[in-house]
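All of the numbers you see were taken from the coordinates with simple rules; none came from a lab. As the structure is a computational prediction, the values presented were derived from the model and not from experiment. Cβ atoms are built from the backbone, for glycine too; each structure is taken alone.
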Structure I
Amino acid sequence: MSDKLHVAFLWHMHQPYYKDNLTGHYYLPWVRLHAIKGYYDMPAILEEFPNMRVSFNLTPSLLYQIKDYTQSQDPADDFLTASLKPADSLTREDKEFILANFFMNNWNTVIRYNPRYAELLQRRGKLFSKQEVARKTGFFDEGDYRDLQVLFNLCWFGFSIKKKEPAINELLLKAKDYTEDDKRVVLELQRKALGEIVGLYSRLWERGQIELTTSPFYHPILPLLYNGGKGEGYNWEEDAREQITRGINYFKDTFGRPPTGMWPSEGSVSPSIVEPISDAGIQWIATDEDILLMSCGGGNRDELIYKPYRVEDGGRFLNIVFRDKKLSDLMGFVYYNTDAVLAVEDFKNRLYSIKDKLAKTDGEHLVCVILDGENPWENYPASGEKFLGELYKQLSNDPVIKPTTIGEFIKQFPPKEKETLKTLYTGSWINHDFRIWFGHEEDRRAWKLLDDTRKFLLKAKLPKEDKARMWDEIYIAEGSDWYWWYGDDFSSSSEDTFDFLFRNHLMNVYRIANSRIPPALKQTIKNFNKPIRGQLVPMQFIQPSLDGKVTNFYEWMNAGSFKFEEPMGAMQKAERLVKAIYYGFDLKTLYLRVDFQDRIDREELRKYRGGFYFANEKEFNLEFPLASPHSMELYELVEDKKNKIETIEGSICLDAILELAIPFSKLDARPKQEIYLNFSILSESGIKLEECPPRGILTLVVPDEDFETLMWNAL
């Protein structure tokens, strides 16, 4: 057993392709904004810790867009266009866009610490709708809009650029009453920072402090492009090879030498991808620990995952390493809620525990921590500066833990012959399968549209240059990010934009060919009004006490539920009030419970009204004030009218939680009949501010006398 434990970080840096190649227009700003924070901070902080070693995986689609922002004539996204416009020239449409979108900074770690920004958010409202934003445009004057233009862009700068550029801190101290010249300074500093990023990574790589790797160009899931004739996906070997080759060539053109390692998009691997990746000159790849455990058919996790292996297919070999899922997830999703010193202490203790577990095993061991390199830091105080600084300081000086890069470790300690895997399990870093990207009806519809468009291109007789442009649109549409937002796994305020971008890239194939665009491409793939099954369905009858409290754990234990994921990252456009909805019943009564987010302002909540929507053969609204509800108004919805049926006294209570009950008979609901429902929060003027589930509905089946017997037998 070695006296050292080698630790390698691989920070994956990626953004999908937001540009319309035919118009030059960018639809979303995340390359530009993440570049001045995570993409700059992560390499820059390493200059303070020369003994630290780190790997960065830079996707070609990201590198291309960074270069495009700095070298093209007029690269602009909608957000940059709205920022550049003088505040005294803003149209009503501009003002609505700014109010709706310019609070896309993390509210807990950024906006709350900037009094002027927080004041503007409070005036806009943390809950909003298009109607509310349109109504409030007149509540803000020219100075307010200019301050918002400046603050949105200014507050995206990370800690490294703030240290380097005194003007940023001067503008932050100014706090308000910004000028057009101030705004110009901020946007020029953005552009300057974008232009420095590639050089920053290059210097650290030349110095030997970091290793740079890449992914296939547009981040496709290779096993879905080329499944070798097995399983999900297609058998487009030439597409897989083109994505790999293009990615490596662009990386080489950017940095002057090729990478030796690759993070296959979404950590997705299969036996079929070994040959094309190896043929392209890549020496090692990485994926999730579950892939190894499935490949081995089980075994002792701690004895298996902390060393490299070899995989072979078609006479080609690749080295492969596996990430420690627990450590990676702690860094991505847990440590931001903990004091930085305590978090790093916990991380080190876990590394020492791993070393102790490996005490009786031979050879050198490698712990791989692999995760997104930009997204976590928005949730850390000060963009993760204190945590990363403490982490790198502690690991650089530790007598036992040795920071390294994956490529350096494999070069020193290559896998032995006995560490060749007999088979490589096919899967991704999420649940070792491809359900996220291929498992939903929406996913498969998107893939079918891609397949149809690809077949059209294969048959098209056009000049070589035109076909090359068309193929580029196909390759863009093969990227994993579009399919991430289809289905009901994830939700984003920009998912309609992602849906449009995917279809637009396919439509561009027909535009280049001057051909009719198929009507199917003009229809949204994302179904924003589909029923959503709760995460849990009712399992037994319940009869909770309607006291607004969690009286005991068991009263709602057998209810169905829909729980919202905590909003993360820049996609957080509006703060959610609702944390979860529970729904259950006995033979005669439907019971509903709403849990609100712990951090919400209860006084603000009292201003609003709540409402449940129900639909079976008829449609109903059940509405009540959230101040101190004692009664509910039941309405039947007929066409566009609300006809009041009755006032229901009692049967509702709001304290720590909201609990209410309504007899099935009030909803004209019969046993075995399916009911759709959702919950909304309404403004004083009746405008819908929040809908739960967002853009969807829950379903339940009215029970009959056999319900519990059937559910018991199903267990």
Structure II
Amino acid sequence: MKKFYRFPLERTHCGVPMGNGNAGVLVWGDNALHLTVNRSDFWDHFGGDFLKGENFYQQLIKCAEESNYSRKALSDMFMACYDPDRLWINPKRLPVGRFEVFFKEGAVPESGELDYTTGILAVKLSNGKTLLLELPLGADLLQVVDSENTIAEIKCRPYDEFPRANNYLKDHKFPAPEKFANGWIVKCLCPDDKPLTCAWEKREDKYFFTIGCDVPADLDCKIAQTRKFWSDLFASIPEFTLPEKNWNDFYKFCAWKLAAATAPTGYAAGLQGPWIEEYQNAQWGGDYHFNVNVQMVYDGALKLGHPELLMPLFDMIESDAFTATLRYNSKILFNDDSAWYFTHAVDDRGVQIGGLGCGSVLDPVCGAWTAMLYIGYVDMTGDEEFLKNRAYNAVRKIMRGFELMLDKDLNIPLAISAEYASSNPDSLPAGRNPSYQLAGMRYLADTLIKWSIRLGIEPEPIWQQILDKVPKFSTITGRDRYGARAPEQHIAIWENQDLVHCHRHHSHLATIYPFPDPQPYTEDELKILDDSIDHWISLGSGMWSEWCMMWAIQIYSRLNFSEVPMIMLNLWKEHFVNESDCIVYLPRFRGLICHRRHDMVLDKRDHEIMQLDGVGGYISAFTEMFCCYEHDKVYLFRGIPAKWRKEAAFKGVKLPGGWSVSADSSSVTIEGTAGKTLTVVIDGKEYILTAGTHKTA
């Protein structure tokens, strides 16, 4: 099970991504083999944005009501949190640099084969010789085996040799890298952060490119463990079959990349995982976007059937520094530090780095998205100790943020629908009872009631009150854009706000995904939902980015729009997947998508941006096209078009409850606990199945 590359690979994100969950190396090159290096845990923590005041949420409500929800008035309140003399520098991941490997007799890289089952990249040179590259778990270094003695020279190129990265960091007073004979040291602006030393050394026929570590004495043991990790992972992930074979292969590559970024011995992966370019400042600081992006990355790990990949993220969230920030946010907002209150874009201590405003602060679904990962982990593993000692506490504290927001009638007086106002400057910045927030809150209330009963804990009365009294979504009277153009009810962004423009966050549709409502929809609610979907479709997808389409595919699949997901996947791949199968943030050309249209025409060699949410999002969306678990039922092939149903098949999709499902056009195979049953739905027909193989056609 291998992926083949044809060199030259002329820019960083056309390279081969190698990672161990913390260290990342992009292998690329033309006249030389380039090794772009970085680490997920290499942060400069200078700066950061902190709320100030007392009972700040009530102050915001009062300001909104008195100013008629003025964007400027609310913005001024947040600006008052800033020190007027502050340096406008935020925590960020830093670019590091690259090693360039040159070969004897002018040989150049010609091709590469990445073996998914061992983690070994074999690079063949134009002189017929081969290098073997491995990045072991638990050791932040790249081992290069040169058994044919072909390496002639190695150049060390820290980020200051690349103008865009150097100019930015120099302008912000960062100390220059310190160079020495076989490496360099990247220094931080924050005095409490340790510098990162990168160096190379040779031992017999092996070269070691170290990224902030020494060569460990037990390296051979770590390499053996790493090969077993990759072998076990690719023996156990699902397999998918479609007539267009490229999708079957692309899934395996995305599984490789996601696991390389999130391996359980590593560090939590942010927007770019462990791969930060050497030639430009880290995009968005390389941070953790908790309003969809981080969760999209890690939901992909759940869909792979490998919940252990989530552990570094949970460890970061539950660290003393991170939880202290979450409690601090709660204290300032509500004069009560009992909640874990997430803001939008943060560093690895939970500190907001993307600016303070309604969009970054008034979004408790940042926590609900995160709670979804805890819930998914418990569902997939059945780990009672994790539920009792970690997950229940985390979800309970996240839910507390919603509770502190509510008024006496269980309304949310002021909150956002993620990024709606930021992408629509004519909109109000926030509103009352956003449908996004209602869906997340109801989802958590239902989960906590079930978990409390499971653990023998008395549920909080407010959770049932929320399910009984809080609507599934807010509504607004809109117009049918078709036919008679009669008035109709839509799911509202928030009260008195319809969806009025193309919006890349599908936040108001959260009751479909990611927070399917625990209670059945009434006939009236189904009509509103149906009309809202057509209204959403009518506004188009021209402003969507790479992760938006994956979210949309999950919505379409769950609505049984089986012909749409594959069409959208093909459009997505043309726009957002480069020639080396790297998923990029900016569209590759102008046309059907105009998001960041001024940036998309820039030279990709200098402005290409990779994001990991597209990788995890693709794995989740692609899996749900074949197999989706929802409300204790398994829905098969909801996102597969009719013309492919005879050939579409999958094996080994892992589901909550310890089930594994495989299916093709005529049968379903269930693996699970003997004597238990699983409800499987195909084309609207339900089958109550036990473990074994069952004919369905």
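For which of I, II does Rg and Dmax of the Cα atoms in Å, for residues 137-424 alone, calculated from the coordinates, equal 22.0, 75? Computing Rg and Dmax of the Cα atoms in Å, for residues 137-424 alone on every structure in I, II gives 22.0, 75 only for II.
Starting from the value 1.28: which structure in I, II was Cα Rg over 2.2 N^0.38 Å, for residues 49-256 alone calculated from? Only one of I, II returns 1.28 for Cα Rg over 2.2 N^0.38 Å, for residues 49-256 alone, namely I. Which structure, out of I, II, was distance in nm of label points 7 Å out along Cα→Cβ at positions 57 and 305 derived from, given a value of 1.5? Going through each structure in turn, the value belongs to I.
To test your reading of the models, identify which of I, II gives 0.10 for FRET efficiency 1/(1 + (r/R0)^6) of positions 145 and 249 (r between Cβ atoms, R0 = 30 Å, to 0.05) when calculated. The read-out comes from structure I.
Looking at Cα Rg over 2.2 N^0.38 Å for structures I, II, the greatest value goes to I.
Hey, distance in nm of label points 7 Å out along Cα→Cβ at positions 169 and 609 derived from one of I, II reads 2.0; which structure? Structure of origin is II.
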